[in-house]
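As structure tokens, here come the structures.
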Structure I
Amino acid sequence: MKKIKVFVIDDSAVVRQVLAEIFKSDSSFEFLGSASDPLFALDKMNNDWPDVIVLDIEMPRMDGLSFLKKIMSERPTPVVICSTLTTEGSDTAMIAMSLGACDIITKPKIGLKDFLNESTIELIDAVMAAAAVSLKALPNFSNQKQFTIKTEKKQDISQLQATEKIVAIGTSTGGTIALEEVLTKLPRDKTPGIVIVQHMPEKFTETFSKRLDSICEISVREAKDGDRVVRGLALIAPGNRHMTVKRSGAQYYVEVADGPLVNRHKPSVDVLFRSVARNAGKNAKGIIMTGMGDDGAFGLFEMKEAGADTIAQNEESSVVFGMPKEAIKRGGVNHILPLTEIYKTIVGYG
């Protein structure tokens, strides 16, 4: 099996040393080297280009975000961000994801060496997932789309009409870009209630939701326990919490709760999809998009068996075709569509 070539760019000598030890000790990887900033890195990488870049954000001469955008415009490459991002700085993480970063590993400002050693499995999983990314599906900013931030006052969510139909979406690696592609195209008055699980760390989902809310016509927010599912609103499961859909009379609402990892994830797409199958059945549409692994495959099958319409993103437009592929393999998919067509199945549904 071909080894994954990894290059680390970080101005911390400790980080470079520890990550070098981690990747050199695992036979799945070929550690190509490291550099203290992107300009030094380019000189080294041009001789042997990596499969995955592990990148810091705050560095001398060129910051990580500028470098990320440069790479995606000139030579798209899977990138895992490893940075000391705080809660206040998580806007930066969302920008990194929108620029094409595959994953975010948050470093603490103290106890760094111990943290990196304790997070070896998380780091290895992130880099392996990044290595599986389809390069043609990464954003190319030499031909970048620009979205205009909507500034009009949105309708009070409490006054939005209850929905009889519900759309459940599950996604992981590459999902931040895919969700933006879909949700920014939805009109507020023709969109049923949407519930979403995007694999993302705790604290990032709120920032991600706010960013989507600022560029979408529909309302988007991080779900809270007891939130109603209503037309024109998308609820995103908070990081480190499972989200399920319940029914009360003609109305749907969500429960947000702690629990064990399911398919190595919390929130889990399977947990959401299974609840939708039980409580919405044929009144639901299930959509599984880009992501590593098989989370959501069994849940989507249950939704289909309960009469729901089910959709998988196609391989050509997926950053990672893992989750859609597994759902298709298990027989849980009615339609396979490119990312650019998925929003059309939501508009006017119900």
Structure II
Amino acid sequence: MAALTGGWSVSPSAGESVWARVEETSAPAGVRRRATALAERLGFADERLEHVRLAATEAATNLVKHAGRGEMLVRVVRGGERATLEFVSVDRGPGMADVPESLRDGVSTSGSLGIGLGMIGRLADDAGLQSRPGEGTILFARFRQPGGAPPADPPFAGLTRPLDGEEECGDAYAARELDGVVHAILCDGLGHGPLAARAAAEAVRAVRGIDAPTAPGALLDRIHRALAGTRGGAVAAVTVDPAARRVVFAGLGNVAGWVVAPGRRQGMISTPGIAGVRGRGFREHVYDLPTGAAVVLHSDGLTDRWDLSSRPDLLGRDPLLAAAALLRDAGTRHDDRSVLVIGARRR
């Protein structure tokens, strides 16, 4: 899926997003190759390319040695004119009792490359770590494309993953920040495989070139018309305005929308139907946005058996940590999976 104009960030195409199981001692070499190939595509070279290789290999080695098994996502995240190489490491291993100690300079992983988790953060332009004993660990690192002024990281993060055995994901998202307000859509193409992926891609393409603020109901209507030649899908559109402390939501079908704040979680209302097939009266609903809250959109590839409202180690931190935790803990294996978290920038 190509980058959109107007500063939109979109879910990566199948060729720029690779999930890899990391279970064997040979797996880190495979992760390194994938990271190298995508980094070279973005123009990384010499010392900076070696930083990418070293960090990705160390993260994968940690999975094998300390979690026994886990998964890594290596992808290119594109937004307007900018691109970022990103990897996410997820496991259900023993976790860490003392995260600050694990990140301290000079602390390395036993038998690994010896650069340590803290040094991954130093090599990357941005990085984050979340871990709980008995629950597992999530680590991410971002390397911005060489050249140009470094962009500010947006206050949202999305993840998609195809059904096991499929190469293309039938879920897709697009999001952007304009004057402090986040506009976003998430589409779950009907079914899975290439036809579902085409429907989701059309939903994202429908917002291409929209530069002015657009209400969620209008976005949903535009997507509904664009999906007329596809098998259709479930779609949600949202506007998140932290200054006004307001969320405006419009949904068609079973993409779930939630406002999550410390101590509370509120579901948002969608209209039954299938975008591109049947649907009318795209009604908008307005919700309060409490201080410190996040907005979560996800496809039915995730169950609703999750709760960030009591998780200060996730809520209010980099949205990618929360998105990865939700995909790990609530994702099912019999469908495409996608989640988009819109929250604060604080780490």
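Every read-out reported here was derived from the displayed coordinates using simple, explicitly stated rules and does not represent laboratory data. Just so we're clear, the structure is a prediction, and the values are computed from it rather than from any experiment. Cβ atoms are built from the backbone, for glycine too; each structure is taken alone.
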Legend entry - Structures I, II, by Rg/Rh (Cα atoms, Kirkwood Rh): label with the highest value: I
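I have 21.1 for mean count of other Cβ atoms within 10 Å over residues 192-199, calculated from one of the structures I, II. Which structure is it? The partial results should precede the final answer.
On the way: I: 27.1; II: 21.1.
For mean count of other Cβ atoms within 10 Å over residues 192-199, the value 21.1 is produced by structure II.
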Inset, instruction - Work out the source of -9500 here, i.e. which of I, II gives that when helix-only ellipticity at 222 nm (-39500 (n - 2.57) for each DSSP H run of 4 or more, over all residues; to 500) is computed. - result: I
Inset, instruction - Assuming 1.4 is distance in nm of label points 7 Å out along Cα→Cβ at positions 216 and 232 as calculated from a single structure, say which of I, II it is. - result: I
Inset, instruction - Have a look at I, II and say which one yields 1.4 for distance in nm of label points 7 Å out along Cα→Cβ at positions 120 and 136, as calculated. - result: II
Inset, instruction - Rank structures I, II by distance in nm of label points 7 Å out along Cα→Cβ at positions 32 and 128 and report only the one at the top, that is, the highest. - result: II
